[in-house]
1. For distance in nm of label points 7 Å out along Cα→Cβ at positions 20 and 52, which of the structures P, Q scores highest?
2. Kindly point out which one of P, Q the value -19000 was derived from, the read-out being helix-only ellipticity at 222 nm (-39500 (n - 2.57) for each DSSP H run of 4 or more, over all residues; to 500).
Structure P
Amino acid sequence: MPATSEELEKVIRNSFRVSHLEIEDQSSGCGTSYAIVLVSEDFEGKLSLARHRMVNEALKEQISQMHAFSQVSLFRRLLLIG
């Protein structure tokens, strides 16, 4: 069964200290393609690849059910600098 945005949100919020989260189902509701924007202080000091690996690990079960998954994972200070 494809992942739902509610399931993704639950896993993300249980895995990270979330200060901002956007989840977009890009598959017209069928749950096979998602894009997320996640801001968390857990990413502070981590390179982009490490942040992506953290998210991929937390969502590995859900990602395995998707056709496509994209993410932007940031921390607050990076937002202020960028």
Structure Q
Amino acid sequence: MKKERDQSRLQEIGLHLRALRVQADLSQDQLAARCDLTKSNISNIENGKKDYFFTTFLEYAKGLGMSPKEILDKEFDFLSRY
């Protein structure tokens, strides 16, 4: 795997997840209280600092009260940009 490519992808999805959390009017603490993630994990995800397993993504979705499909309903241009 290419580190630069993967880092760029993590940052893009992290920014998207942060925007969804802010749109839901939730702080990182509030989101953590709604799912099985710590505030530190949420911060790392939103800042693209660590690649997490899909199960962590599912917990994040649970905390937002959204389905994974709803979260990924965004134009991520992975094919042409990466």
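Read the figures in this text as sums done on the coordinates, not as results from a lab. Note that the coordinates shown come from a computational prediction; the quantities given were computed from them, not determined experimentally. Cβ atoms are built from the backbone, for glycine too; each structure is taken alone.
1. Structure P gives the largest value of distance in nm of label points 7 Å out along Cα→Cβ at positions 20 and 52 among P, Q.
2. Traced to structure Q.
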